[in-house]
Structure 1
Amino acid sequence: MTELHPNLIEWKTGGEMKSVLSGSLKIFCKQIGNPNADADKTVLLLHGFPESSYSYHRVIEGLNTFFDRIILFDFLGFGLSDKPLNHTYSLKEQAQIALEVWKSYGVKGGHLIAHDMGDSVATELVALANARIGDWFPNEFQSVTFTNGGMVIELAELRILQKLMLNPILGPFLSKLSKYKIFKQQVYSANGSLQLNESEIKIMWSAFRSGNGKIIGHRLIQYIHDRHRYQNSRWLPALKETTIPIHLCWGELDSVAPIAIAEKLSNDICRDACFTRMAETGHFCQMDNPEKWIESVLRYYREI
């Protein structure tokens, strides 16, 4: 089950590879819609772990009813992007890659939607925006929507496999030995709901394990250490200080990034944020309940 899934092959045909980090590595990207759309009609999507840009495939049509331009990409080490073997995969670097990708498309600003690991990348981007770093981004972020991520790490409920893969000794062995059956169980456990279609998990597995993905899983999950390192010193202060409109949009059934995280952010960090609870929706919200996701996300954009 590690060969590239046919759906991913089809997804790949509509995208392109772009060089980043001084041309040393390539990132899979997709642009959908009008490349000249204004910032307020542009949406920039960041996926989570262990996902890829394909995770948004069930909500693209819905987003197209409001946005004229959609830009997605696979983070370094994920999906169809390069997966170098001896790499640190820091979230700060992933944020720089996001900026490089958007710059290559001539993006001047847009609405940012992030999920899971992508939430932490988005908080780093907010920190950079607060410092006015990136003079090519004159229209800035029109808003940032965070969905179901461990942004307050002490409230996250990591799965057993996540904890084991963080172990410097066990991690490399588990990356090589990981089986689909265990992966599926962990995804359902994190999601908090069994309504997620298994076909989505099979495609997620295919994207995650393709290429060098079979042996770098333990490296990719080190992003959790970045959350411990930067959460209180950089990322949560950036959210508290920002003037960018913030939307917290959370699936209530999430087991790994429970609703308590969004409540903490809403009550103590982003007090001016809009907070939307997605009932009957789990962690992998855009795949688990795409109708509720689109309804919740677009309601916010139509009201701001």
Structure 2
Amino acid sequence: MSAADLAAWRRRGRLVPATPLGHEAFVVDEGEPSASPDRTVVLLHGFPESSYSYSGAFELLEGSFDRIVSFDFIGFGFSAKPAEGFGYSLFEQADLALTLLRGAGITGCHFVAHDMGDSVMTELLARLNHDRPAWFEPGPLSVTFTNGSMVLGDAKLRVGQRALVSPLGRYLARITDSPTIFEKQVVSAHGNDRLTEGQILDMYSASTTGAPRGLAAELIGYLRERRRFERSRWLPAVSACQVPVHIAWGADDAVAPVAIAERLKSEVKPEADLTVTDGLGHFAQIQDPARWYGALAPFWERVRG
């Protein structure tokens, strides 16, 4: 990856109004617009990433889907990064996801989520399991969760993450905003040395373009919400999900270790498929898109029979 690749990714998408205050979200929507729900996949990115994290997987996903959609949550990538008027709550990001799906005419799809996107997906399930809007029928057809701190008690938060969610988070975010510190945090979370410097710098560029200083402390506030609603709302929503669930994990992950995937399988959703891939870290879809896709594709084949 390179800065040129990031610029090319920007040209592949478009900005659309996405919040009540008119904040715009960046959306990449490729393939056949009239694809059936079963041939449509929606990809939810994590922190501190953007839809660009999936750029290397789009062509691979064409082997399983006719329409592939991803977007940048507000505060990330090429979407708006407002200093006010948006609280960066998981609930607001779930609102955003539904707004974009409806605007794109998507009535159902397979979901793939990663990191913070896992948490947004659990909020979507909390809403859609039993109270699905008429426009979103048949709704979710399957859900794939990939490396994320869905069971916060098993997560191994990095020093930088702990600092950002502390009372001094906003101040620390301002004074530690540099490519060097960002790279150290990403490498520490990833769990192996197989991300290139270029890949990490592209992540940094996407996360900081147009961002007010200190925004990272606002964005990572979702961990506080995770702590508050995980047991009462979000893990029960995964348990109650009536569509096939896949838990797909890179084994080297240092921040969201395999113990989280195993607990999700054993205690939350025993009927879920569990796939653990050796040699892949936290940002598996960036590190090796082919192996990441190879771990996910058999699940979709099985679901479709």
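Read the figures in this text as sums done on the coordinates, not as results from a lab. For clarity, every value in this text was computed on a predicted model and none was experimentally measured. Cβ atoms are built from the backbone, for glycine too; each structure is taken alone.
Assorted remarks:
- Taking distance in nm of label points 7 Å out along Cα→Cβ at positions 13 and 109 as the criterion, the largest value within structures 1, 2 is that of 1.
- Source structure of the calculated read-out (distance in nm of label points 7 Å out along Cα→Cβ at positions 29 and 277, 4.0) within 1, 2: 1.
- At a computed 0.85 (FRET efficiency 1/(1 + (r/R0)^6) of positions 69 and 205 (r between Cβ atoms, R0 = 30 Å, to 0.05)), which of 1, 2: 2
- For 1.1 (distance in nm of label points 7 Å out along Cα→Cβ at positions 45 and 101, calculated) the corresponding structure among 1, 2: 1
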